[in-house]
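These are the structures in question, set out in turn.
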Structure 1
Amino acid sequence: MNIIGISAFYHESTCCLVRDGRLVAGAPEERFTRVKFDRRAPINAFRFCLEAGGHLSPADIDAVAYYESPKKKLERQLSMGLGPSVDPSFAWLDTLAPEREIREKLGYEGPILSFEHHQSHAASAFYYSGFGEAAVLTVDGVGEWATTTYGVGRGAELRLLDEVRFPHSLGLLYSAITDLLGFAVLSDEYKVMGLAPYGKPRFAETLRTIARPGPRGQFTLDMACFDFAQPGRMYTDTLVERLGVAPRAPKGELLQVHMDLARSLQVVLEELLLAKTRYLYELAPSEHLCLAGGVALNCVANRRVHTEGPYKHIFVQPAASDSGSALGAAALAHVQLTGRRPSEGRIPHVNLGPSYDADRIAATLAEANIAALDFRGREAELLEAVVDRLDRQQVIGWFHGRMELGPRALGARSIIADPRDPTMRDRLNALIKKREGFRPFAPAILEEQAPAHIDIHYPSRFMTETCQVRSPLDLPAITHVDGSARPQTVSPETAPRFARLIAAFYARTGCPLVVNTSFNVAGEPIVNTPEDAIRCMANSQIDCLVLEDFIIDKPLISAFLRRTVAAGDRALRDRVEAQVDPRLSGDVERWRPAEGALPKGVYTFV
């Protein structure tokens, strides 16, 4: 049985393929179109899933599973009093638009099953956790009405037991402060998390009066401080007055007051999440907890939930935001159609996207007239050559195997570097990633060596928790200002070549970890194809690119090719800006250009 899961028309459209209960493929549309957070019909991701399933046609798909209920969502939108100031065309009133887009754009004529938003989130965590039974907590901005749900899973059964309803939302609280701090909503919340350790929680008491905990898992926002229906911003002047913090202009100077507000928000979020997990434990006592929803990408909060909450073991869906809901919807459809749980084991990795073999890459290099070093059939020599460059403090673009699903690069589409270099973090931020200097970088560490260098004693393969660095080595490139890091533990079972590379670096240097950050620059999606990787290298200060069995050192990229790539990127940007208007499709409620994003119509909305 072939089931396609789809999350689309809101934020980062994604497709996945589940065959006979096994997750076969999954990818977001943005990786193909190069439009960050592309929300349009996932045409390219759908085609990829069909190809990955063995050259399927749409007629071979038994069901499409859609990740939310458009009719129930419209009820909430109408309650908000949305009108022509948000979308003059009132396109968001059309609850049939998602099904029509799926049929017309994807050429699919079979059954379409819809599931509620938080059901899809919860299923994406529980059914891929490997737990036979578990409590399930979903926290995000908002689905149809729910913003927080409490659930329990046993075998094939998944039930939601209680919920917090809109407008009271931890996700929207975090996004509103993100907005006030001058960052882009639905994009830059993780920047606020990274900024928080630089501040002091001096606004925490005020925030506790704005986001007040209640009995039986409830909490309330003081709605005098928020307006989630107005275009342009999510907060009111009352919030500004209560906090005494003027809104920061996008890309404006970051002051201590901004850092203190970020820290205060993070502290209050963690307190509320811990309270929610304790309430859930009353409803569903268990050793196991599954987390999903956009707030579950807050890896700092996840660590506190794991270490201070009542649950012994936790699983965080690696693609915890709406992208991963495609997986949950497909799992729910499998259960509905077969009566069986789709997966018994924990998802071992998220390498579910496209891959490109050596012959395909060789042809691409020949066409581009790039004289790369060819290590086909000589992996050990390839790895030693990469270690040579890492040990010389070069920055490496690492491209191997199937692309990852989710926001984290985990050794398939990564930028890697030596974590011992005290200049590396600033260099990566300024010249490679082209982003704010306060942003930290993550380590990828050999799993068996992790306890000797970081305060974690279990596999953490998806960068979903932070921990303290306690290494005898000086590791300035991956250690945040508060002494923490967000690690990926690397196992030879799930990432064999990446593990062998780190092992070779360890053998040479005595350091069993590397810097690992996503292979992209600010405002662009993670690279997908070899061409994407070459273009990213040409437009940044990456020193060396490893494309499967080929090494391309920067001098091999001619000045002419670099100019051609830059011109092509400008042309792509112009085409995207001309053809994508976020107001034209689906359920847009409010939007604005997102800082540094492609296109100018990447939007802020709820």
Structure 2
Amino acid sequence: MSTAALNLKKITEEYACDAERLKRRVIICAGTGCVSNGALKVFDAFAAEMAAAGLNFIPELKPESGSGTYVSKSGCQGFCQMGPLVTIEPEGILYTKVKPRDVPEIVKTTLVEGGIVDRLLYQDLVDGRHCHGTQDIPFYTRQARTVLKSCGIINPEDIREYIAGGGYEAAMRAYKEMTPQSVCEEIMHSGLRGRGGGGFPAGRKWDITRKEPGPKKYVICNGDEGDPGAFMDRSVMEGNPHSVLEGIMIAARAIGADEAYVYVRAEYPLAVQRVRKAVQDAQSLGILGENIFGTGQSLTCHVMEGAGAFVCGEETALIASMEGKRGMPLPKPPFPAQSGFCGKPTVINNVETLASIPIIMQMGAAAFRKLGTEASPGTKTFALTGHVANTGLIEVPFGTTLREIVNNIGGGVTDDNGNLTGGGFKAVQIGGPSGGCLTEENLDLPLDFDSLKSVGAMVGSGGLVVMNKETCMVKIARFFMQFTQNESCGKCVLCREGTKQMLSLLDDIIEGRGTEETLDLLDRVARAVQKGSLCGLGKTAPNPILSTMRQFRAEYEAHVYQKRCPSGQCKALLTPEIIAEKCKGCTACARKCPVGAITGAVKEPHKIDPDKCIKCGVCKETCKFNAVTGV
């Protein structure tokens, strides 16, 4: 057995020995969402309360830790709607929405007495029962967590725990037992397609790069996740950074690279911190650096913070940013596989793609292909947000229907106040600003690369924004167009000027200035931008407009021809009115109106003069009887 294999085995045995002495483990979700809700204060509260109770608080698992309760931080546990989350093992208890003031009760009831704090358990939305843990919460049980399996469980800053779970064994096998060609073939046989949005076969990309001549090649991990509402890559980097590093190592072996970069958004400080620590720890153990696993191969890994431009998610713009240039895309060919970073052959994969690699190497390509569909094997992570009861980070096999995600995993559609409405589903925006809109007709559509493409949508990076019937689809299209217009690098005229024109036309529609010519011009500009833009940002920028115009044409026409917003969301198209049945004639609204637009006698229903009304909303804020609408 080699020294490298002995070291991994020794670390695994030492960690297992330390873990055997533990009485319990308390895992506090310390992903960005839970941290922002006070998870670190919960961690500190456990330290104080356990000390007061005479319990041995172990914040870091070491040989000298002794016997006690290991209180560790994890990455995102996924159930963001219910955070901060606290898991207690071995009982498998999951406490939700935990505040520092709840910790004394948890310590006394669970850690000391062995009981359960029922009020902190998740309560099922359907039958009202209290769920003991992830094993009986539908949000978790209906998923197939593979890439996310260890996120929210392991300590992301403890390399020993990752190794104890079989970490870096796949990388060692790739370097010691496989050739670059056989590594590429294994990934090609798995059918893995890039999870960054394009869906290009990862193994083919590697093999193309492998065949390029030259001694210097690079691997780049694209962690520049910029879609509104998307946080999949961030959560993987925060929750299991070593899986990403191991994927990078295997990719480097496949193409013959000796240098790699992890390009992370500067807006992800926690991900940057944890990836940097993972690199340092891997280097200190000799996993990264010179003479990897005693093979004579070397790999240096750098962590670079991105400039925060959405366009840098496009691979040539990302490379330009890394080279110190303005992040702007270049025409292709040549592709990065031929001429990438510093003009050298370069493989660029996103975080989720690379985190999938060790899993494929461990389970085998044939087993991996059993997940998902024939043309889209494996699983996909989605950030589930919007008008849905259970928001958070989910992972399902490709081919899962939208109905399963929204109604079962998501718990159903809610109104604007978060209440379940039942039958209130209107649409889902999938794939962020680059994606498209799915409606009730698509609820049973299997979500995979090809089926989504057939209806004018795309997987994208994995954002899923659920919208209820109170949503104005014209305003949704404008929201995404505003984002894309702000993020356009300005290099090509069609994108730079076209996005401005589309945004202006949408403003005309929303503000009541739209005409039949406006709709026709909006469609023509959108198709021109889609066809003639240089990079993927411009080519996909019109997607939200084109898909909503196709699916909700009547809603656009109501804005234009009737000067009416069917959802009642466009302020300029609302007719101010006081509902006579609700008005008590208290005169409060009339006294507050700054332009004297409200008239009426005391104890009689009042009226609003629409010609005088400036729609400031003061009357609506003043009315205690919810009698005012349209402002």
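Read-outs: derived from the displayed coordinates by stated rules, not from any lab. All values reported here derive from a predicted model rather than from experimental measurement. Cβ atoms are built from the backbone, for glycine too; each structure is taken alone.
Rank structures 1, 2 by FRET efficiency 1/(1 + (r/R0)^6) of positions 230 and 446 (r between Cβ atoms, R0 = 35 Å, to 0.05) and report only the one at the top, that is, the highest.
Numbers: 1: 0.10; 2: 0.95.
Answer by largest value of FRET efficiency 1/(1 + (r/R0)^6) of positions 230 and 446 (r between Cβ atoms, R0 = 35 Å, to 0.05): 2.
Looking just at distance in nm of label points 7 Å out along Cα→Cβ at positions 166 and 366, which of the labels 1, 2 belongs to the structure with the highest value? Please list the in-between numbers first.
Details: 1: 5.5; 2: 1.7.
Answer by largest value of distance in nm of label points 7 Å out along Cα→Cβ at positions 166 and 366: 1.
Suppose volume of the Cα convex hull per residue in Å³ works out to 138; of 1, 2, which structure was it derived from?
Numbers: 1: 138; 2: 170.
Structure 1 accounts for this read-out.
Comparing distance in nm of label points 7 Å out along Cα→Cβ at positions 126 and 342 across structures 1, 2, which is largest?
Numbers: 1: 1.4; 2: 5.6.
The structure with the largest value is 2.
Given a computed value of 17 for relative contact order in percent (Cα under 8 Å, 6 or more apart), which structure among 1, 2 does it belong to? Write down the numbers at each step before the final one.
On the way: 1: 17; 2: 11.
Of the options listed, only 1 reproduces it.
Which one of 1, 2 has distance in nm of label points 7 Å out along Cα→Cβ at positions 382 and 494, as calculated from the coordinates, equal to 3.1?
The correct label is 2.
Which structure, out of 1, 2, was mean projected area of the Cα convex hull in nm², for residues 70-429 alone derived from, given a value of 19.1? Show your work: numbers first, answer last.
Details: 1: 22.6; 2: 19.1.
The read-out comes from structure 2.
Identify the structure, out of 1, 2, from whose coordinates FRET efficiency 1/(1 + (r/R0)^6) of positions 390 and 534 (r between Cβ atoms, R0 = 30 Å, to 0.05) was calculated to give 0.90. Kindly include the intermediate steps, with their values, before the conclusion.
Numbers: 1: 0.90; 2: 0.15.
Among 1, 2, the structure yielding 0.90 for FRET efficiency 1/(1 + (r/R0)^6) of positions 390 and 534 (r between Cβ atoms, R0 = 30 Å, to 0.05) is 1.
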